[in-house]
Structure P
Amino acid sequence: MNVNWRGLTRGFFERPPRVLYRRTGPRYFDAAAVVIVLNGVVVAGFGLVALVLYVDLHAAELALFAACSAAGFVVEGLLAGVYLRRAAQPVRSWLAGERGHEATLQTWAAAARLALAILRRPSLYAIGAVGAAAADLVLAALLDRPAYEAALLFPMSYLLYLSSVILRYLALELGIRPVLEDIGQSLPVAARPDFARVSLHGRLLATVPMVTWGASIIVAGLVTHNSRDFDTIGLASVVAVGVTAAISIWLSLVLADAVSGPIIDLRDATRRVGAGDLGVRVPVVSTDETGELAASFNAMVAGLGEREQLSEAFGAFVDPALTERVLAEGTDLRGEVLEVSLLFLDVRGFTAVAESTGAHEVVARLNALYEGVVPVILSHGGHANKFIGDGLLAVFGAPERHADHAPRAVAAAREIAQLVRQGGAGDLEVGVGVNSGRVVVGTIGGGGRRDFTVIGDPVNTVARVEAATRLTGDDVLITETTLRALGADSDDFEERPGVPLKGKTATVRLYAPRITGS
């Protein structure tokens, strides 16, 4: 049997609210209101235990005081439950099915501030004070003590109530987690709801003194003789507060700094990562879970930096549109039959250029050419599919779909020709062919290697069309299928005499841009 000790340790206090949430669903906050009342009753029971360590009470006196004390906590708890259900109305509506993007964002924020909303209710503190004072007066009357001596009990009684408030806040913080987790699954990843909060530092400063004060009261009571007056318990309450102020608060500050300091570093670092700074690192300053978290964060950011470098390098070899599709669909893009337009460009007389020029200069001249050509293709929505020696095959209509792929391809071809004529490629000359038709689009490869490609007769034809520019003397030639796809713009072209294309039995009618003034 495998036991996940990490999971058991983490879920000790989180498991009950998760189980309750699964079982109650939209009625979860009704159950939470009942738990709030029970929390007050439990704290009242702790106060009763502390009281009997100092005051000698008969069973009947103890029972009556217990009933009065519990009644005060119950009344305050019922009002807190009403406030909780009222504040949780947006969350209850969401759980009942009233959802939407904006509503979900508001619901998450409303759920996140529930515990703090209850903590900030002044009326609850007033009722707690009245309940504590009433129970103290009842006890003074039971013991035939003057009413003013009830003031000796009040510090302990009210501090006990404040302890119940802190416990209730912590319980609500834990109890709301399964709700926040459920709502959060419907939130966009980048969403950052804005809500009021109590810092981890503040929680530790409130919780540790509370525990220390309660422990001091119990310890003092165990070594104190019982009596029928309130002098001892009143003195013990004051001394416990003094000890807590002198020792516990300093301990709280040290503990809060030790725990929250590394977490604040992580928070600030994650914000910098969100802003794009992948060079940030968090100092590993502890050997506990926060140190492990810092080390894991640093490893994660280092991995993100490596992936960013790979992405930048990958982007130099792969068209951004293809990258987006691979990220969305994976590397094995399914084959599709699509209507596209193809543009093929080739450098004229390149063999002679290569023979008379050094290798480095040849590569530099080609790179200079394509530094101008590729942005033109991309600006018209095309995909620079393959560099074939000194040639380039571009696709319009895949992977990014464009119904007007033919006008885009022709516009790109004419702009490239204009660029070269104006000296954008130095002394290099190019020919450009454009053809349209149905091709198979997808990835082909094996052994872990894939290549996005287009296959079909239109691909072979466009290369032959470009070759025909050497015979007609035009910079740009398009086929009849592309001309028909241009629509009204087809008047800007004139037919060239029939040129036999290598490998084509049928004559392919070719057209060139009409010369202005002809």
Structure Q
Amino acid sequence: MKNKFSKILLALMAVFAIQACTDLEEDLIGDVTTDIQVAGVSTGGGGDAGGALSAAYGGLRGAGTANHGSYYAIQELTSDEMVIGAKGGDWFDGGILIDLHQHSYGATHAFLNNSWNGHYGAINTVNEALAGGGLDANQTAQARALRAYLYWRLMDTFGNVKVITAPGGDAPQVSRAEVFDFVESELLEALGVSEISSSMDLSNSPLGTDFNPYQINQFGALGILAKVYLNAEVYAGQTRYEEAAAAASYIIDSGVYSLCGVGCAVPNLGKRAGVDADPDNIEGFGAIFEPNNENNPEHIFAVFYDEASAGGMNFAPMSLHYSSQFTYNFSFQPWNGYATLEEFYNSFEDGDARKQASFLVGEQLDFGGNAILDFAADDNDIVLNYTPQINELAPNYLREAGARPAKYSYKQFGLPDMDNDYVLVRLGEVYLIRAEALARAAGDWNLAVPDVNVLRARAGVSAYSSLDADEFLAERGREMFQESARRTDLIRFGEYNNPWWEKPASPEHVNIFPIPFDQIQASGGSLTQNPGY
């Protein structure tokens, strides 16, 4: 098997042309996988939200949640987590990826327009469900909470937007603070309370409490609201940390969810037969994000993805080197785009389970345990080797540079559309929300220590005896990498405008993206641009 596979690999590698761009067409690799079987394991995928709100939840999946060129990209590539460097002509794309990294984006940036359209399209689908009738009280509350979540993302990214509540309708543009008020009121209505407090009673909420991460239940709505309150000072000039802490505590104390730690395991769908270091099972932190991560006990609200029936998660094509096709026997050639910034990667200490679960680094091996060769290597080393070091942003970013994001890990024989469900609210983040909210409310970061140490124990690293804001932000980054949270976190901590690798200091107005030019043109004067653009 090993010798046969090596010969096939070498023959194919000799004829593959290296190529990468955002609209790359994937090439099938013929008979490479015909003699290799992985038996006795789940293929991944899970159950959909289903029912009358299936299309509405599908709209969230289609709003750029886990693919290139929309919401995920503008959240990650503007932060200090990830970058796409220009590899000669590959991935330059007219400079728009560099613009995201250096915060020089403008109103004509295509990704911003894509995100705007994706979210308003999803909102319209929700509005259609609400206007169509036939929803019971629980479904109506879910729909309103889902729409509030979508407006939270618009408020976070674009600030001053239109709050449209009827299908095909229009509305005046309102301030960010007014969007905040709408989001809060919708979520409180769904929860059946007038305010969030430690003594609140949710018995009148039309939302349920059953464990189903594909639908918004009481705990999902509370998790969304906790995120909103944690950032209320940025959005609306309000300090709402007590409410954020109360919402988080309600979820934690319910006992419905548990951290995925010892004993929480799934079969390793990426296991290679010839690599002894590949475990049979993935246990603990890594299991939260695997291709077969459905029904993980830590998931509170997640987006259903499935390679056959619910596509749109494309992390494998987006992130891996072309030749990593032979690590996972993909039916396609990856694009070699997203990588992790060296300083961010180095913020993890060795032995941190989150470091092992989140990145691919070092020399890469194929299914049989052989070194993968890159015959178009530009670093004088023919062996494919992901190095944490990145030489430059442009124009000659080395093709193997940068640790590759792998938190949402890859499986053997995977398709371009992945099976991993993408988590929007999980218990680990809820611990971090409570920790930060308690610390900010009291002006004492040491109050965050107990909750943070719960997560550090799971990660296998030493406990903190004290904390400050900088270390808390670093720890939150280690826990929340690749979960579209970093840009929002950096803004909340006042760090987004700082210089980092190949990025100069940026002006404060870029903390809100510009309203897309195409939307202003089409609005007939009802949309005005955000200040500074």
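What follows is calculated from the coordinates using simple rules that are stated; it is not laboratory data. Remember, it's a predicted structure, so these values are computed and weren't measured experimentally. Cβ atoms are built from the backbone, for glycine too; each structure is taken alone.
Using FRET efficiency 1/(1 + (r/R0)^6) of positions 69 and 301 (r between Cβ atoms, R0 = 25 Å, to 0.05) as the calculated read-out, with 0.00 as its value, let me know the right label among P, Q. Source structure for this number: P.
Each of P, Q could give distance in nm of label points 7 Å out along Cα→Cβ at positions 285 and 389, but the derived value 2.6 comes from Q.
Which structure, out of P, Q, was helix-only ellipticity at 222 nm (-39500 (n - 2.57) for each DSSP H run of 4 or more, over all residues; to 500) derived from, given a value of -20500? This figure was derived from P. Comparison across structures P, Q (criterion: relative contact order in percent (Cα under 8 Å, 6 or more apart)) gives the highest value for Q.
Taking distance in nm of label points 7 Å out along Cα→Cβ at positions 93 and 477 as the criterion, the highest value among P, Q goes to P. The maximum of distance in nm of label points 7 Å out along Cα→Cβ at positions 85 and 453 over structures P, Q, that is, the highest value, falls on P. Quick check for you: by FRET efficiency 1/(1 + (r/R0)^6) of positions 213 and 277 (r between Cβ atoms, R0 = 35 Å, to 0.05), which of P, Q is greatest? Sorting by FRET efficiency 1/(1 + (r/R0)^6) of positions 213 and 277 (r between Cβ atoms, R0 = 35 Å, to 0.05) in descending order puts Q first. Out of P, Q, choose the structure whose coordinates give mean count of other Cβ atoms within 10 Å over residues 149-156 equal to 20.0 when calculated. Among P, Q, the structure yielding 20.0 for mean count of other Cβ atoms within 10 Å over residues 149-156 is P. Source structure of the calculated read-out (Rg and Dmax of the Cα atoms in Å, 22.7, 68) within P, Q: Q.
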